[in-house]
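Where a number appears in this text, it was derived from the coordinates with a stated rule and is not lab data. Everything quoted here is computed from the prediction, not taken from an experiment. Cβ atoms are built from the backbone, for glycine too; each structure is taken alone.
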Structure P
Amino acid sequence: MIDIMDRSFSKAFNDELLLVQAWGDNAIRIRSFVDMKYVDRFNALLDEPISSEKVVINKNMDGIELINGKIKVVLDHRNRLTFYNNNDQVLLKEYIRLRAVKHDDGSEDVGTVDITKDFNSTLKLKSREYRSNLCGNFQVITRFESEPKEKIFGMGQYQQQFLDLKNTILELAQRNSQASIPFYISSMGYGFLWNNPGIGEVSFAKNITRWKMYSSDYIDYVVISGDEPKEILRNYANMTGKVPQMPDKLLGLWQSKLRYRTAKEVVDVVNEYKRRGIQLSTIAIDYFHWPKQGEYRFDEEYWPNPQTLISRLKNNYCVEPLISIWPTVQTDAKNYEDYFENGYLVKVNRGVPVTMQIQGNTMFIDMTNSEARNYVWSLIKKNYVDIGARYLWLDVAEPGYSVYDFDNYRYKKGSDLYCGNLYPIGYLTMVYEGLKDHQSVVTLVRGSWAGAQRYGALLWSGDIDSSFEAFRNQINTGLNVGLAGLPWWTTDIGGFHGGNPKDPEFRELLIRWFQYATFSPILRMHGDRLPHSKPLSNHGGGSMVTGAPNEIWSYGEKVEELLVKYVKIREVLKPYISKLMNEAHQFGDPVMRTLFYEYSNDPDAWDIEDTYLLGDALLIAPIEYYQETSRPVYLPKGDKWIDVWREKEYEGGEKIIIQANINQIPVFIKASQKEEFADLFAVIKEEF
């Protein structure tokens, strides 16, 4: 049975209800409900957008088609969906391998048909498959035909070196340093959103593309057609929301370390930067500034008058304090019983309900529970916001379980397997709703999912290693985060785990990382440097160790001298970066962009990794290896490019070898926009 409406059609078939719907411009949303149990949910999507084009639905003997602008989908008599662009070229096709039962008259039994009328398969593979897990839900699999030459970009943050994700397998789950954002852009000319927040896996193999959920009862995805990646990503941003406006005051240097233990330490660091003539944007007051997790307040033994401190930082130094919070509560916190008795905690299916052990027995707060969020926000508002703090750092937001046993945790919204990727979204929503009337919300967060950008998510790369290998991974990772719809992204300069300020190799790593971060959305110092200092006391936040100093003067005079030069470069770039932040706010464009994002008609641009555009005018090619002083750089066709260090002009379409001693990161300016960067050339001439 097929039911046709103005902008959609549905088909009931055996145990499945299939809904095919025009969704905004040039996009189609597909939903499938097992046992025909329709539930209306948006997940990553905003309210249903209306297409500016007339939606056309045609029905014939072979099936039914829906046309929405530049995209068409056909549901054929095999119950298979095929998506086409406006040139009738196949974008994406469901994969089925079922045997046809043919009768003497040549007819086929509906429901037992294969991929072609002339091909019989004994594989018995359906494109949309529900297999009971005997726990009330299903293992859900969706299969698509694979184009081996296709390139796939986006999907969020994964700690590997690949920009092109074809032939990779990705876990659809949040972990420390991993953020699953299941939207990708294909070189075939489409974008794809997997709109199911459950825990699962996607395989972009050469022979098949397969999305797998471990415990679900529906399929939900959107396919977007477009003439170029920019059109596709902007359409996606219209569907899922755009970032707020990034304040200009946050575009300078962010200072952090593991961890400032007292108000005096914070003020001393800010004073040192002021003495050097450097205007900080933020300074972080990191974890365990509290007496106990879950109390959401300053430990007055070490932070005796936090309101005065915050006022002093903001009014005397024009520096915003960045307050770290965790979604956790210790069992010995003074308000633990409030969490426990009201059901605000994450539940477990087996074992003792302790999900982390840092500073004591610790449990996670259920951020899918609106009542729990309201309670936590009441504490944050009283103890942070009402005394002047306006920027929060949502650490451990995946949440950061000691063991990622996703099948063991339960939330108010459902099991972790069913909806686990919504956890950081709930956390971000709490902060956004609490702060949006005060300001444009910017929230540093360790965890994300599709749509997080509309809540002001500034994703960072998590607790990564302090090594050149980790650095190489971040460059392509940041680009894929942008193509997954999050324009704001940052890293710990130098990595998080380890790094001795006296080690020559680490000093070089820090320099190369700082150079790269200068040309990124947010310039942010952070890390757990070695050796650690002894605790201040044996109780509360004072019992926690702190890392070695991590300020720009902590690495010796030569390093400091060079980093100061790059801070000056960042200062003259701020008007340009502000313009890019406005583009992100208005259109959804990433701040850091792959070459093909701006040069989609250049085939070679689709093959370039570890090189990126900051906006549309600056091309950056980071130095990624220890003691490396040169590297190949490809310059996209269609423009001329100027080397900022030598002011030499190159024709686009060339691959050149560029020299870059320890003072330099290869940077090129689009020749047609040279005048916009007169201040950059002036700083380089003066400082280098």
Structure Q
Amino acid sequence: MKKLFSELKRRAVFKSLLVYLGVCWLVLQIIAVLTPTLNLNPLLGSALFVLLICCLPLVIYFAWYFDISLAGVKRTPDLNEQASAGKTSWQLGHFAGLTLVMLVSVYLGVEYFTAIKQQQLAKQQAVAQARLARTAISTIAVLPFSDNSPAQDQGYLALGLAEEMTSLLGSAGNFKVSASRSSQFLSEQGLTAQQIGQRLQVDTVLSGSVQAIGKRLNVRVTLLNVNSGSTLWSNSYARDLTEVSDIEQDIGRSVVNLLQDKYLEAGSFNTLASTRSADAYVMYLKGREQYRKQTTEAMQQARQLFEQAVALDPEYARGYVGLADTLLLLAEGDTVVQGFGVINKDIAVSLAQQNIDKALTRQPELAEAYAVRGLIGFMQNKFELAIADYEQAIQLNPSLAIAYMWKFLALNSLQRFDESLLALAQAQQLDPLFHSISQNLGITLSKFGRFDEAIAIFKQMQLDFPQSPFSHQGLADIYFGQGNLVGAIAEAQRAIKLSPDNHTLGHKLIGPLVQLGLTDIVKQKASDPAWTSTTDFYQETLLIFEQDFTKLFSRMDFKLAASPDDYWLQFEAGWYQAMFGNKPQALKLLTDNLALIEAEDMFGMPHCSPAIEVAWAERELGNKASAQSLIKQCNSLLEQQLQSSIAYFELHYLAARIYALNGQPTEAVQALAKAIEIGWREWWTKYDPLLQSLVGEPEFQQLIQFMDKDLARQKAEALKLFSE
């Protein structure tokens, strides 16, 4: 070893290495400075480093055989040889050794550089993913704050502050905030914050506590990571009640800075429509407390509280929005999601418009104000304007669940069914525990033939709301739409047991009973005064099953004499005559006094009734042009709905009637077969005068026999439900 070191020193290998390493260090330092300055590829430095390392064995090899200095390059003689000017510097073996060293160096360099490149790419991807995670949509739920007051009488403040924070975070960029209604419901079920977050499918949960002592407000908040259950951030605030908006801003700014990797300075995250009046704020929160109860009495109280709030602070925009919203829900009629019917509709709309104008004048970027203005447009049947307002509200606050819900209603009114389903699904994602949203989504999915998804929603509603009849009502509708009348009857019975005074549920039971011809059971129900108003609706059908046509037509004549200007009554009488009575009388009743019906009511889908029945009557009277015009319009509406993925069996039955009227028996039978396949079970199909041209078709008779047989089977099964 001593001899080797001595030879390395004699051949100046150490000196060459020191010089080479010095040059390498200098070059790498220069590259390190130039790479960020000139925005060079980061791999350039790595590649140069690998190259210099790979050249190190070559430098050692050359240094062993040559003395490299400023005087030039000289062959270093071996110890046992004499220097000779005429001697060849290198032998063949020397070149072979150099080649081997070069090959090994190149191989090791390529392998090492590949590994470094892969590590560098992995690091870049990790950085990109981290940035994406910080800038992606953050999902959060704000739980109702707990009331820490000694008397536990500040619940309105605890819930109200959570609602305000939900609205504030919902307007922040890249945030998806679950509706406070769902958070409140789950909190009332006794779930932990982490369990609530998991149910709402959010990443984080903001919870807190409040206590007001005089005009002093104490708030403590905690931000929880749902996946790990760990606390991400917490803080306490103690300020005057008049500074509550400042507290909300500070909380919102801290949450955004933490979850979105931002830095928002104090005062840069503003809450909208705040008030510096503590009394106005308290009145507003108490109004919201009454509003959440959703009863007529509570809504009237909410109206008074909102009026007091804006009286105390005439610049309080959110107070005007709450007042306008309450006025609309107090309107008479069924044109809103849930009306409480104590104010004339036109007056309610006018007052609401005045208040919402005041709100938008004071705060033109308040999402809730546009949502309520959209509801005003909806109640005025200005559906396009309503949708524009809802979209504006959603743009300002993408987490405003009620705006999606109301948008669904407007789109549905325009028969833009695919868009309406999308809006409703978005509402349900944000507010999965809102009863009306879930119910409407289940109903809408069933219209699209997505029965499994609809059933799953109603089953979940049964778990969440075990005392509510509406999940059973939804399942009854689905089973009826599938032709499962026994299932519809069973679910209707369960719904009625939970809400015996709901007459709408009575129809869910009596309808399929009549469909199956179980007239004795219906008559038994009719003897109960509580069922009289429901069973009276089916008296004509009962007379048909009893084949008492004389009494049927006498009853209809009496009704017509009592209400000569009611076209729908006239239509009903004409339809009975068309199926079981006098055809000329039927044609007269169907076509006379059409001016009594509004144009938009002429083509009621999915049956396109009474237009399609009138078309048949006009054709029978020889008015072919008039009949064809009606048929053409019905066919256009039919195609429009079929293209929108609507899966009503009535649409295929309508197609069968149109084909039959147009003299296309093969297509008519095919359409009827499709209707029966997906659930059509109307007992009167065999008597339909619009299909009489198909009576001679064997395929038509086979379909009627199949339906009669299935109705008989279900009738026997339904009887068992009432014998148990």
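Output the label of whichever structure in P, Q has the greatest value of FRET efficiency 1/(1 + (r/R0)^6) of positions 438 and 510 (r between Cβ atoms, R0 = 35 Å, to 0.05). Intermediate values should be presented prior to the final figure.
Details: P: 0.50; Q: 0.85.
Across P, Q, FRET efficiency 1/(1 + (r/R0)^6) of positions 438 and 510 (r between Cβ atoms, R0 = 35 Å, to 0.05) peaks for Q.
Consider the structures P, Q: one of them gives 141, 78, 54 for Cα extents along the principal axes in Å as calculated from the coordinates. Say which.
On the way: P: 90, 68, 40; Q: 141, 78, 54.
Working through the options, I get structure Q.
Comparing structures P, Q by distance in nm of label points 7 Å out along Cα→Cβ at positions 158 and 638, which one has the largest value?
Biggest value here belongs to Q.
Which structure, out of P, Q, was helix-only ellipticity at 222 nm (-39500 (n - 2.57) for each DSSP H run of 4 or more, over all residues; to 500) calculated from, if the result is -7000?
Details: P: -7000; Q: -21000.
Source structure: P.
Taking 6 as the value of relative contact order in percent (Cα under 8 Å, 6 or more apart) derived from one of the structures shown (P, Q), identify that structure.
Working: P: 12; Q: 6.
Attributed to the structure labelled Q.
Just checking, which of P, Q has the largest value of distance in nm of label points 7 Å out along Cα→Cβ at positions 6 and 238? Don't skip to the end; give the middle numbers.
Values: P: 1.8; Q: 8.5.
Top value of distance in nm of label points 7 Å out along Cα→Cβ at positions 6 and 238 goes to structure Q.
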